[in-house]
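Each reported figure results from applying straightforward, stated rules to the coordinates on display, with no laboratory input. Just so you know, these numbers come straight off a predicted model, no measurement behind them. Cβ atoms are built from the backbone, for glycine too; each structure is taken alone.
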Structure I
């Protein structure tokens, strides 16, 4: 775990930048989950005649993303970190549901504002640090390591051996 997370941490050494990212990364994840909740995939299994549906299931892209991330954390880091990240993702998912249910009429416009503000703050953090964002080097690794970084930074005791 250390080498992958160390790559990400090497771009975030200034305390102000670390704190900005610790707040803004979960905000961005919540916004992405809000956006992806709008996209749904509908599965139908038809009977032999092709007219009647005998089974159907609808899943949002939001759910698929949370499943994918959870599986990846378990596969990459094992049961301990996988379990911690499962709880982390579920908390963020819960927050998205609260947000959308509390602000039924304007949650999407609020999501746009939070998303843009969080990105601006992160780039400001990198300007303070004098280091480019890690996503300029590896977008996929950054997308996977950033949530882990926020937990490691705010709750380091979880990651102790």
Structure II
């Protein structure tokens, strides 16, 4: 059993542990039920739950961001279709996911590879300050692929400041 101050009290019976918790006016919480003997702690239950939720959110936030999503485009994509796909890309980036943007070539479209590069260039220009290009555009069979990821929040501000400084220098 662990006391309210965080110090280990020792191995005691459950009835004694409950009495100790009632004396102090706090709750007895089982922390490690699988341990032999089970570990309990005297805490305020509301505070304990809050700390557990906080820890869980932190772990969830840390774990997210590694997922890779894919959005497929064609080299001769229509404006409305392009805007729809851009909406999806922005949604994925806002969820902190990496995005593989793929231009798929069909049949004779392989003769006009430059149009695929133009589509990917348009994507990067539109999302300029929001993304980092992890993998430059390259051909994988009939697919022209590029991987982008969202800019970390601290870096985004730094990029904007750097751009402002560049414009000051140029003027």
Exercise. To which of I, II does the computed value -23000 (helix-only ellipticity at 222 nm (-39500 (n - 2.57) for each DSSP H run of 4 or more, over all residues; to 500)) belong?
Worked result: I
Exercise. Looking at structures I, II, which one was distance in nm of label points 7 Å out along Cα→Cβ at positions 22 and 102 calculated from, given that it came out as 2.2?
Worked result: I
For this session: Out of I, II, choose the structure whose coordinates give Kirkwood radius over Cα pairs in Å equal to 17.4 when calculated.
Result: I
Seminar exercise, completed: mean count of other Cβ atoms within 10 Å over residues 14-21 gets 14.2 when computed on, of labels I, II, structure II
Seminar exercise, completed: Taking percent of Cα pairs over 18 Å apart, for residues 6-77 alone for each of I, II, the highest value is that of structure I
For this session: Using relative contact order in percent (Cα under 8 Å, 6 or more apart), single out the structure from I, II with the greatest value.
Result: I
Exercise. Which one of I, II has distance in nm of label points 7 Å out along Cα→Cβ at positions 118 and 134, as calculated from the coordinates, equal to 1.6?
Worked result: I
